[in-house]
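The following blocks contain the structures, represented as structure tokens.
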Structure 1
Amino acid sequence: MRILLYFLPKLPVAAITLLGVSALVFLSLRLIPGGYADVLLGPFVTPEARAMIAARYGLDQPLALQYLSWLGALMQGDLGISMVTRGPVLDEFLRRAPVTLELALIAMVFALAAGLPLGILAGVIGPDHRGGLIARLIGALGASVPEFVLGSLLIFVFSVWSLWFKVGGYVGPLEDPVGNLRTMLLPAFTLSIFGIALVLRTTRDAVLRVMTEGYITTALARGETPRDIIRLHVLRNAAIPVVTVAITYFGFLLGGAVVVEVLFSIPGIGFYIYSGLENRDYAIVQAGVLLAAAVFVTINMLADILYALLDPRIGSGRG
């Protein structure tokens, strides 16, 4: 009941957020120079041809009417029809979703496998130790190197020297598991670089904060071993912010893999949204951005609930 009372007030905020995102992406697309007619027919498109295409796809109607019509279709689970393929956008999203999910999961594994141990080490030994300085350097590099820079560098290196990895030519995991890993590990690592820095910094700060608590001094006075103190006291009490950040970051991965998918030609949702933007295929971009926002909002709400479960003071209003 406590968690339910904590969760319910967040639903209107989430709904308003998604409504705002829908209006913003709808208007932004209409403000981009050029339209579907210009992409389809090129620079020699005539006003008559542009008007005919606009009438065919309902783009000649007032913007408010177009927006309300789109919202009405969304309420019925209809994400629209692609102007290029004339197929349902929802079907294409469902077909590509496993690819993006796989990429996000592998990137999440990289982020946790590297960020957690480095963050714990940096927090336990302190920021002034050589190991702590190295961890801080890794965190700074991970947070500052853009994905497209790292991805372009990896593509260049592993295109010249394969070293087992493969650039491009996506293969499904059921079709060829080894070939799938050869294709997915490089883009997943590129996507995870910011996550490694994020998890590392969050874990380090949480561990440093816990190490200054009085119960750590009490545990030392009782004669507990450093290993038991870290396992029983430090990790348990430092877990809340780390878990919250990890869940939120996973939501970011699901909705923010566009750059990496385009760079490595991964046929996921991000690549599909990018192709829709290139072709001014409004239905694809509108649905893709709104879907990414919905995933991110949902993941954040789940993180808040988990936070409240781990720390009862939050849900009860005492935090």
Structure 2
Amino acid sequence: MSVHDPRALRNAFGSFMTGVTVVTAVSKTGEKVGFTANSFTSVSMDPPLLLVCPANKLSSFAVFEQCEHFAVSVLAEDQQHVSNTFAGAQGDRFAQVDWFDDEFNTPLISGAVAHFSCSAFDKIPAGDHLMLVGKVERFESNEKFGLGYAKSGYFSLGMEHKAEDVAHEKCAQVGALIETNDRLLVEKTDQGYRLPVMDITTDKGSRASLESLMKGLGGEFEIGQVFSVYEKASTENFIAFYRVDRMTEQVPAGYEYLPLSSLNEVSFISSDLTSMVKRFVTEKQNGVFRLYFGNELEGEVR
């Protein structure tokens, strides 16, 4: 693909999973400025150096171009609002978040995973950005999970770990969204379609049980990440659904493959399956899969 397609190039860069930071500085007149950046890199341990890259078109670019000190706050997984605030351009950003000054009077974001207070070590023009190298003068960190970003969406390692723990320890059933060649494997019943599901035995967790289910269906397969973990009101137990790629076209007895393009018109046996499959189709089209955690009616999608 041509490098002259900026949107495609930006999407390709965006496929690299990163953390999210807010970079801050203070102008010579005392104005506090900041921007959201996932282009943050550690450079050296001796001396301790890091790198951020403000864009030339940034409204506060001149401040970073001339600054003697700046700071980087690595955002925690519950600070998506902070990221969005400093990625936008409306109002006083610092009035919308909690912050405090470091010893150089540079603002740091409260509740962040890590803070780095830096002196400007080097400034290198690079195309439409400035490579701003900072020498770390002070830093602090904690054990929180950081906010992740990839493919134009946030992700949370803490939420994924929680979902995996619930799936392994508390789920009574496990199911699968089994896909091959843009088709989903479903089972037709008198009440509507349903997805492959099995009870989790006491001596197996969700993933091991899912492996047993897949081996029973036959063919080669690869189990992916958890797609949904939720509590069913009828049983008061949790069920976990994983994404599974099936490498063979073989159709197990009692099942059939339906094109993803037709699934929004298909009637499933329950509303939770209907909404989950619709989300699966949408996220497949967008190329970004997210995780749902909650119950049949409400929860979080990240």
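Looking at structures 1, 2, which one was distance in nm of label points 7 Å out along Cα→Cβ at positions 111 and 279 calculated from, given that it came out as 3.0?
Structure 1 accounts for this read-out.
Out of 1, 2, which has the highest value for FRET efficiency 1/(1 + (r/R0)^6) of positions 47 and 191 (r between Cβ atoms, R0 = 35 Å, to 0.05)?
1
Once relative contact order in percent (Cα under 8 Å, 6 or more apart) is calculated for every structure in 1, 2, which label goes with the largest value?
1
Please compute FRET efficiency 1/(1 + (r/R0)^6) of positions 95 and 135 (r between Cβ atoms, R0 = 30 Å, to 0.05) for structures 1, 2 and give me the label with the greatest value.
2
Supply the structure label, taken from 1, 2, corresponding to log10 I(q)/I(0) by the Debye sum over Cα atoms at q = 0.09, 0.11, 0.16 Å⁻¹ with the calculated value -0.59, -0.79, -1.17.
Value -0.59, -0.79, -1.17 for log10 I(q)/I(0) by the Debye sum over Cα atoms at q = 0.09, 0.11, 0.16 Å⁻¹ corresponds to 2 out of 1, 2.
Looking at structures 1, 2, which one was helix-only ellipticity at 222 nm (-39500 (n - 2.57) for each DSSP H run of 4 or more, over all residues; to 500) calculated from, given that it came out as -24500?
The read-out was computed on structure 1.
When distance in nm of label points 7 Å out along Cα→Cβ at positions 143 and 263 is calculated, the result is 2.0; to which of the structures 1, 2 does this value belong?
It must be structure 1, since only it matches.
For FRET efficiency 1/(1 + (r/R0)^6) of positions 55 and 231 (r between Cβ atoms, R0 = 41 Å, to 0.05), find whichever of 1, 2 sits highest and give me its label.
Biggest value here belongs to 2.
Values quoted throughout were computed directly from the atomic coordinates according to the rules given, and no laboratory measurement underlies them. Here the structure is a predicted model, which means the values were calculated and not measured. Cβ atoms are built from the backbone, for glycine too; each structure is taken alone.
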